Structure 1
Amino acid sequence: MKKRCRTVWCTYTIVSLGALTAIYLILSRFLAINIGGFGRIQLGVVARMMAGIWFGPVAGALCGLASDLLGCLIQGTAINPLITLAAVLWGVIPALLVQNCPEGQNPVSRRMTIIKLCAGTVTACIVCTLFVTTAALVWFYGYSLYAILPTRLTQFLIQTPVYCVLTCLLYLSPVTAQVNQTLMVHAGRKAA
């Protein structure tokens with residue numbers, strides 16, 4: 001099966017991105033644990049990452065953007081451009097690193113896939129959680145970097161392994177094969 005390099009835009013993709021956006025909103029806005037005024041333990045980010053991994057970096061970026069804007073609307077908060085940038089990057093960074101994962105179920109290709117998934121997830125966690133969102137909290141909300149850094153590091157250390165495990169489980173599940181198969185059918189229709 002040939003790997004996709006770009007998003008196949010079809011009804012299936014749009015509906016799937018809408019569902020992943022809704023999953024993000026439920027997991028992050030209603031099933032999250034706030035730690036202090038500047039940290040939150042939540043699993044919704046996995047939906048953004050999977051949108052990018054399954055449908056491409058552009059689709060991941062759009063899912064991140066839509067979920068952040070809708071989240072601000074639901075909570076009645078103002079849009080913070082840096083936090084919105086972090087939301088977009090959650091969908092883009094893992095997708096860029098996972099695009100060329102080896103196919104097949106032999107142990108070497110499976111191990112390489114897991115390494116790339118974890119590398120993409122850890123990179124996204126570092127960039128989005130530790131740098132971009134922390135910078136947004138310092139610049140836009142006036143928090144002291146030294147005051148919030150211990151909480152941000154704790155959040156990073158708790159969430160990163162959980163995100164890695166969930167991302168690997170979802171990517172190596174039958175869902176990925178179904179997504180790839182459906183998108184290949186739609187890509188074939190567009191080419192015909």
Structure 2
Amino acid sequence: MNKSIIAIVGPSGVGKSTIADYLTQNYHVNMPICFTTREKRIDDTYYNYVNEEEFLKLKNNDFFFFTSGQNDKYGYIDCFENDYPILLLTSYKNILNFYQTNPKTVIILLSFSNIRDCIITRNGNKLEIAKLNERIEHAIDDYNNYFDKVYQICSLSLISDFYSIMQVNQIVSNFLLTNNIIKEKNIVKRKIK
């Protein structure tokens with residue numbers, strides 16, 4: 001793939017989708033189309049849902065430029081003909097696999113000061129207890145096993161609960177703009193009389 005890739009990496013609930021929404025609204029970036037086999041969540045707007053058989057058929061036909069996940073699988077396609085950077089949202093473990101074949105990926109590493117508390121705060125009222133505990137366990141496991149390795153290759157690292165989401169958006173976008181990775185959209189502002 002010739003396009004620049006920006007990977008926003010971190011556990012569930014850290015703010016990856018919120019940052020991606022901000023960047024796609026204000027800058028020239030593309031969100032790849034994502035297919036998943038996972039169960040639909042209440043707050044999902046980003047995914048195309050397919051069963052395991054459909055997913056494997058797409059994967060075997062080289063439909064995706066990146067796939068991840070073991071139980072819940074994710075596959076990403078780039079259907080844009082422009083040369084804007086692609087935003088990829090993924091976990092610590094998955095970016096390590098992707099980075100091996102895409103070492104120019106710009107990695108924005110997000111973490112929590114306390115994974116358990118942050119996931120409960122951000123997801124507690126949206127999930128049943130078993131799913132919430134599963135998400136916490138997965139996030140802690142991902143952090144314990146892969147965070148240090150991703151930290152060594154990341155371009156920017158933030159503990160996101162130390163900042164408001166507006167501050168995180170500004171830090172990330174300023175970093176990407178300063179390093180000429182993204183460009184602002186031309187937004188026409190009305191003159192105030």
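Read-outs throughout are calculated quantities, based only on the coordinates presented, and are distinct from any laboratory measurement. Worth saying up front: this structure is predicted, and the values here are computed from it rather than measured. Cβ atoms are built from the backbone, for glycine too; each structure is taken alone.
Using helix-only ellipticity at 222 nm (-39500 (n - 2.57) for each DSSP H run of 4 or more, over all residues; to 500) as the calculated read-out, with -23500 as its value, let me know the right label among 1, 2. This figure was derived from 1.
Among candidates 1, 2, the computation of log10 I(q)/I(0) by the Debye sum over Cα atoms at q = 0.15, 0.19 Å⁻¹ that gave -0.87, -1.31 used structure 1.
A value of 2.5 was derived for distance in nm of label points 7 Å out along Cα→Cβ at positions 88 and 112; which structure in 1, 2 was it taken from? Attributed to the structure labelled 2. Suppose relative contact order in percent (Cα under 8 Å, 6 or more apart) works out to 31; of 1, 2, which structure was it derived from? Comparing all candidates, it corresponds to 2. Which structure, out of 1, 2, was distance in nm of label points 7 Å out along Cα→Cβ at positions 40 and 144 calculated from, if the result is 2.5? Of the options listed, only 1 reproduces it.
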